[in-house]
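Listed after this line are the structures, all set down as structure tokens.
Just so it is clear, none of the values below were taken in a lab; they were calculated from the coordinates. The structure displayed is predicted, hence computed values, not measured ones. Cβ atoms are built from the backbone, for glycine too; each structure is taken alone.
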Structure I
Amino acid sequence: MTVIARRIRVTGIVQGVGFRPFVWRLAQELNLTGWVRNDAEGVEIAAEGAHAQVAALLQRLRAEAPPLARVDTVHAENAAPDGLAAFTIAESARGRATTAIGPDVAVCADCLAELFDPAGRRWRHAFITCTHCGPRYTVTRALPFDRPQTSLGPFPLCPACASEYGAPADRRFHAETTCCPVCGPRLSLIDGQGKAIEGDPIAATLSLLRSGAIVAIKGLGGFHLACDARNAEAVARLRWSKNREEKPFAVMTANVASLAPYAKSSSQERSLLESRERPVVLLRAQPGCAAALPGVAPGLLWLGVMLPTTPIHFLLFHEAASCPSGSEWLASPQDLVLVMTSANPGGEPIVRDSAEARTRLAGIADAILDHDRDIVCRCDDSVIRPLGQSPQFIRRSRGYSSAAIRLPHAGPSVLAFGARLKSSVCVTRGNEAFLSPHIGDLDNAGTCAFFDETLSRMLDLLEVKPDIVAHDLHPDYFSTRAAIEFAASHGLPTVAVPHHHAHIAAVCAEHGQRGPVLGLALDGVGLGPDGEAWGGELLEVEAAQCERLGHLRPLPLPGGDRAAREPWRMAAAILHEQGRNAEIGARLREAGADMIATMLERNINCPRTSSMGRVFDAAAGLLGLCAHMQYEAQAAILVEQAATRHIEIHGWPPPMQNGWIIGREGRLDLLPVLASLDGAADVDQAAARLHATLVAALGEWVAQAAESSGLTILAWGGGCFFNSLLSVGLRQNLEQRGITVLAPVRLSPGDAGIALGQAWVALDSLE
């Protein structure tokens with residue numbers, strides 16, 4: 001037999017996912033000799049044996065990779081045989097990192113079977129994990145992904161765990177986060193004064209929750225605040241403590257079967273809920289949900305739902321089920337329903353460690369379920385809304401955030417600082433773009449500090465020295481100022497990217513679309529190159545080049561930014577635009593309405609904006625659905641769900657004839673349809689007709705631009721595309737016209753994707 005040798009390089013998410021033992025097992029089966037090891041680039045393999053067996057190894061590395069692995073490339077080079085006698089797993093090599101760390105994932109089925117096996121040594125062990133599940137991103141301090149470089153480093157393996165760790169055939173072979181009750185970590189439960197609560201922490205926590213207490217529970221990327229979702233008093237107290245009057249909470253149930261009384265779910269939605277990423281999924285609430293879960297999602301048709309992610313979560317539901325043996329109980333409905341909301345008082349970053357929990361959650365949490373494994377990086381829950389055949393990210397974070405977005409070609413490294421709201425940062429390395437987990441709105445000191453922390457961690461973890469810095473055009477954003485300071489301190493060039501250009505560029509980057517496209521950017525606000533407030537834009541975009549083809553009719557913002565929080569002001573703006581200033585006071589009956597009428601008449605503090613977000617606000621104000629918003633986008637949500645109620649019963653109404661005007665220079669005027677909302681006898685029908693008219697108007701607007709430009713591909717972005725009626729309806733309208741739609745898939749359409757768009761523009765500017 002002729003022996004050949006190959007040196008093989010595998011890149012992607014191939015560390016911390018059982019890839020080396022997978023290679024070892026393949027080598028045993030194929031009778032190959034050599035070695036496999038982790039290094040900073042991924043996994044390196046030396047393989048010797050018969051030609052057919054080596055070829056089979058190369059083919060199976062992709063085809064049979066472990067469930068958490070993502071193989072990007074497999075590159076093989078000829079080598080001289082060393083005459084090795086066996087195949088071994090070698091010690092990791094150090095160097096400049098070019099690999100990536102995998103995201104955190106939920107407990108796998110094998111670990112759950114152990115968790116609920118009273119005869120096993122990991123019975124009810126709150127940190128059970130293996131190479132196929134558990135924490136990755138939030139416990140990693142540096143690459144390669146080896147135990148000493150994780151927050152499990154301080155917990156030496158006991159002999160039994162060490163034996164598993166060193167056995168290539170075991171699923172815990174080199175499982176860097178493996179542990180057991182002997183090794184630690186360990187749970188603890190303290191009361192609001194920091195005093196230890198005796199007894200089993202899980203049993204005591206459940207007892208507190210059953211009694212109406214609020215408990216802070218340490219998760220993967222930070223603490224949650226939990227309470228009994230069926231206890232109206234507990235939910236109300238949590239609202240008061242978090243200063244969250246109406247914004248909905250998410251709930252956690254043991255399984256899909258337990259959801260039936262509260263929310264409807266399709267097979268696609270159930271797959272999302274049960275996926276290893278375990279996001280919060282927005283589901284249509286059952287008619288009796290509001291009564292069954294009082295105060296959880298007030299006045300809304302949708303309920304945010306998640307299933308257990310960590311062993312701690314599973315143990316709480318197991319305790320509530322009276323601790324049965326085996327895992328069969330997980331398929332049966334369980335009565336425990338928990339509010340599970342991020343522990344971030346005052347809109348600040350999610351609480352990460354014990355010291356933070358004791359200080360920042362004082363007066364909110366009655367008790368803290370803690371443990372002694374550090375969270376290296378904060379990471380909020382991901383939130384997804386099913387949309388047609390594909391889910392849509394509302395927030396891309398835990399379970400997804402560390403996965404790279406592949407770019408069509410390699411280029412210099414860019415550090416993009418993103419926007420002000422829904423902040424995230426982006427780092428490019430070669431042909432990959434890494435978006436950070438959700439950071440939040442950069443309007444308080446805590447979130448700004450978290451921004452700086454996240455930026456430093458990404459650069460350190462990826463070992464990237466940026467070549468250029470990208471940022472928003474707005475000079476007063478914290479992210480813009482931070483970008484300029486960073487660039488100055490490192491001697492780097494900067495590129496300022498207009499907000500809506502970045503929205504469209506992000507979608508182009510995700511889809512690898514380098515050629516010119518039409519862009520439709522619909523959101524709340526962003527600074528345009530002309531210094532005006534944009535938000536309803538029709539663009540032509542080709543990487544770093546952007547031309548404005550049209551925009552919505554600018555509407556006045558009476559009182560400036562305050563109009564974005566008080567929809568009645570936008571209703572007043574519509575009445576003003578109709579010449580009905582004299583009616584504003586009597587019609588809207590708000591304190592200060594007469595003054596607003598005067599401001600509009602005299603054009604005092606009434607800057608104009610082309611924002612589609614303000615169009616929805618005006619609609620909510622005119623329809624009487626929302627005068628003062630308690631949380632972001634509340635007005636738009638209420639208009640959408642009013643329309644949904646009508647459409648589900650009666651179907652889509654026809655669009656309003658003459659409900660819009662497309663004027664010179666591509667200006668789309670929606671005043672006719674907005675004016676028709678005032679005094680509507682049937683609010684739901686009027687909201688539905690508004691949506692039908694918007695779909696028709698936007699479809700015609702884009703079609704005219706496509707005909708004049710010759711472009712038939714449209715990319716869209718901006719927070720207004722969270723509206724499922726608008727997104728689904730407009731896609732159908734455009735596709736019927738022969739226009740291909742590129743929409744965000746692995747990104748949120750909102751400002752969280754802005755950083756990727758900035759990076760895409762910066763890369764092109766360097767070519």
Structure II
Amino acid sequence: MRLISTTLLIGILLITAIANGQTGSIQGTIFQESGEKVPFANVYLADSKLGAASDEKGNFEILNIPIGKHIILAQFIGFERQTLQITIKENEMLTVNFKLKQGKQNIEEVVITGTMKEISKTNSPVPVEVYSAKFFENNKNPSVFESLQNVNGVRPQLNCSVCNTGDIHINGLEGPYTMVLIDGMPIVSGLSTVYGLTGIPASLIERVEIVKGPASTLYGSEAVGGLINVITKKPSGAPLFSADVFTTSWLETNADLSAKFNLGKKATSLIGVNYFNYNNPLDLNNDGFTDITLQDRISIFNKISFDRKDNRQFNIGMRYVYEDRWGGEMNWRPEFRGGDSIYGESIYTSRWEVFGNYELPIEDEDFNFQFSANSHQQNSVYGTDEYIADQRIAFGQLTWNKELVPAHDFLIGAAYRYTYYDDNTGATFNTDSSGNSPSNIHLPGIFVQDQIALNEFNTLLLGARYDHNNVHGNIFSPRINYKWNSKNEKTILRLSAGNGFRVANVFTEDHAALTGAREVVFEEELKPEQSINVNVNAVHKIYTQNETFINLDASIFYTSFSNRIVPDYETNPNQIIYANLDGKAISQGASLNTEFIFKNGIKLMGGVTLMDVTLEENGKKVRQLLTENFTGVWSMEYTILPWNLKINYTGNLYSPMRLPLLGALDDRSEYSPWFSIQNIQLTKLINNQWEIYGGVKNLLNFTPARNSIARSFDPFDRNVQFDSNNEVVATPNNPNALSFDPSYVYAANQGIRGFIGIKYHLK
């Protein structure tokens with residue numbers, strides 16, 4: 001911490017020269033980039049209360065300014081604030097003119113995820129949340145997975161206290177209900193669900209688009225609860241070289257490198273490398289197990305853009321990820337892998353991806369072909385249980401966008417997806433032939449979307465999709481969206497409804513089924529899940545007289561499931577029982593996102609979500625496990641301009657979640673406590689190329705209770721007795737009838753830690 005404090009203070013120095021009784025003055029004009037003058041804009045000195053407003057012709061004047069160096073600022077609603085450094089001399093009238101750029105809040109953000117085509121965020125009938133790379137840089141993390149902890153309604157959930165695999169919850173729905181895309185391609189699914197958001201070089205991320213609600217009409221069966229689209233930078237807009245390296249007081253090290261170069265005269269390549277290493281076993285809660293998983297991961301990403309006639313696009317991207325991770329008893333070593341003397345969970349992952357898009361050279365027509373392929377190989381052991389799996393996915397999609405009749409913007413597409421999956425579990429075991437039978441899923445589909453401009457205030461979006469699964473048959477997914485906006489577009493109302501369809505693969509999606517001492521039981525052949533989703537969204541923008549910008553974004557959501565697949569941890573403490581729910585499964589709630597940008601440069605973002613996620617069967621209604629009723633997130637940003645020092649304070653707050661107990665005698669709490677993870681980061685801009693940053697994560701030093709891992713002292717259940725039904729028997733040395741189990745997890749065991757980093761980029 002001393003090292004961090006010292007580093008953060010380096011370079012933070014302001015020298016102001018003031019001579020008593022000696023003054024000068026400033027005059028000037030404020031312009032737009034177009035050359036038009038900006039009346040009634042504010043101009044002021046950062047280090048004093050001196051200031052003025054421009055008149056109706058954009059002119060201003062500030063008198064009696066002390067001689068010496070000053071920072072002067074000009075700002076107006078709808079424009080970016082501009083700062084200049086000036087030197088005032090005695091009795092001088094200095095002329096300073098400003099040229100203001102249009103502000104980001106007025107620049108129409110272009111989104112693609114909601115409608116599968118470029119459209120301004122304001123005009124999109126589908127509500128899409130956009131988070132820039134800058135948002136994630138304000139709280140540095142080694143992966144996108146961890147960075148999403150500050151997005152309202154989105155929660156990274158760990159599924160295992162030992163191996164620390166996890167998934168993304170959106171509005172209370174678990175990871176399998178969230179589709180993850182990279183540049184619009186569905187390459188993160190199935191076996192890679194719990195790993196796909198790690199290893200993406202942060203330096204290559206342009207933005208992340210999030211849709212909360214049904215998206216199956218365009219993206220297929222996995223987009224039941226929503227989707228996350230990680231959009232990478234175009235090579236043409238990336239810096240020539242960038243490097244970002246940071247380390248923590250826990251000795252975690254993360255490095256991001258990227259470089260841009262030409263491939264001949266017709267192509268530009270952008271390559272990025274991410275390396276993460278943590279090799280410092282810690283057991284601060286004294287349960288005998290590593291507090292967090294040790295990892296050694298490298299990811300190589302390459303994206304190539306080709307110059308083509310008429311600016312038609314052809315981009316191709318490639319990524320390779322290798323990871324070696326393990327957690328377990330503190331004295332575990334690789335030579336104990338798979339043995340029963342010392343417990344460990346060791347996972348080797350090798351993964352490659354190829355994806356791209358190609359605009360067909362057909363005059364006056366918008367045909368776009370998208371493609372992807374990936375292979376994910378995993379070699380894992382969980383104690384003595386071995387899990388070896390191989391998954392390959394190929395995807396192709398052709399879309400045609402055309403305004404066939406006035407006010408009707410059509411998108412028509414055809415898609416095909418092939419999934420191969422094989423492992424050493426019962427998931428691919430063929431009882432008829434007494435041998436292995438890998439899964440081969442063919443999923444062709446067609447879809448159509450019509451965006452209807454009813455008038456300048458009302459837009460209607462109709463869509464339908466038909467897929468054919470060679471195992472489960474036909475799938476039909478319709479949706480309807482409606483948008484109304486006020487004349488000035490400061491108020492927008494959106495209504496959405498649609499359905500979803502999902503085929504589950506337990507072992508690829510839920511690694512809790514592989515950890516610990518529980519037996520996995522299937523009561524029946526699992527049927528596909530179906531859902532009906534409804535969402536209401538309202539957005540209102542406010543520009544106050546004191547130049548404060550306020551954005552309010554509120555939503556109400558409702559999802560009803562049939563055939564919901566629910567893991568049962570409670571009927572038998574030694575089993576995880578999978579079956580379709582014979583009853584109701586409801587996820588409903590409301591959320592509010594707020595953004596405040598003040599005249600003095602302070603930026604505040606905050607969000608709250610209220611949820612009620614329940615399961616009802618045989619007249620009994622219970623809350624879904626590991627799902628909070630309330631979540632809140634916030635971020636605060638302020639830049640001290642004379643010092644070029646930015647301060648970011650981020651955090652989240654979660655209400656109690658129901659936890660999986662191991663029977664009636666389990667003396668652990670049924671609910672988690674209220675908890676909050678808070679972080680502070682300081683960033684010092686040295687010049688246009690260099691910056692240093694550092695801070696503290698988990699300021700409150702919150703960690704779960706020591707007993708998160710049941711019977712951590714007996715991971716192979718050598719001293720556990722079972723009855724004829726394979727249920728644990730209470731004994732004098734096991735009075736609570738527990739077995740080894742790491743699934744009682746709701747937050748990471750990683751406590752407070754400092755971090756420090758340095759970033760360089762060359763444009």
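Remarks
- Structure responsible for 1.01, with Rg/Rh (Cα atoms, Kirkwood Rh), for residues 350-733 alone calculated and labels I, II on offer: II
- When distance in nm of label points 7 Å out along Cα→Cβ at positions 398 and 750 is computed across structures I, II, the figure 4.6 traces back to II.
- Among I, II, structure where FRET efficiency 1/(1 + (r/R0)^6) of positions 270 and 414 (r between Cβ atoms, R0 = 30 Å, to 0.05) as derived comes to 0.20: I
- With helix-only ellipticity at 222 nm (-39500 (n - 2.57) for each DSSP H run of 4 or more, over all residues; to 500) derived as -500, matching label from I, II: II
- Identity of the structure behind 5.7 (criterion: distance in nm of label points 7 Å out along Cα→Cβ at positions 30 and 662, calculated), options I, II: I
- Highest-scoring label, criterion being Cα Rg over 2.2 N^0.38 Å, for residues 246-285 alone, among I, II: II
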